[in-house]
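Quick note: the coordinates plus some simple rules give every number you see, no bench work behind them. Remember, predicted model here, so these are calculated numbers, not experimental data. Cβ atoms are built from the backbone, for glycine too; each structure is taken alone.
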Structure 1
Amino acid sequence: MSIQEKHIQAIRQEFQEISPLLDERRIRCWCACRARAYNRTYGRGGVTVVSQATGVSRPRIYAGIHDRSYASL
């Protein structure tokens, strides 16, 4: 099992545990945070990894990134 597959599996398990507690906006934001965390460690690919792990579409994750960018304004 590759490192990326291990990350996908860990993110999938975490998402399965937390997703029933989240509404649509919070799902987008959670996925965006996980994607950014992945990118901080590995440089790129976070949106793809999180999408593969969660089944959340890439456009929804990018929307979460956009939401998080403006949340502090």
Structure 2
Amino acid sequence: MNRQKKVEAGMLIGAAVLLFFTGCKKKPPAAPPPPTVEVATVTKADVPVYHEWIGTLDGLVNATIRARSPVTC
């Protein structure tokens, strides 16, 4: 064999050994069991529509409103 064939054969053997040893890793741990879920049956019914609002009745700036002239009738 000439030198180039020996180098190619050596590289091929090296790659085979490398692949062999990379395949000898530990197996990954088993997947955790699926979570338990609660299941409800679907029922068709009318549901009241309502809103809950959170707020205040005071403004940022409150002003007192008064008439400028007395009302005479």
Re helix-only ellipticity at 222 nm (-39500 (n - 2.57) for each DSSP H run of 4 or more, over all residues; to 500): value -9500 computed from one entry in 1, 2; matching entry is structure 2
Please compute distance in nm of label points 7 Å out along Cα→Cβ at positions 47 and 63 for structures 1, 2 and give me the label with the greatest value. 2
Which of 1, 2 leads on percent of Cα pairs over 15 Å apart, largest value: 2
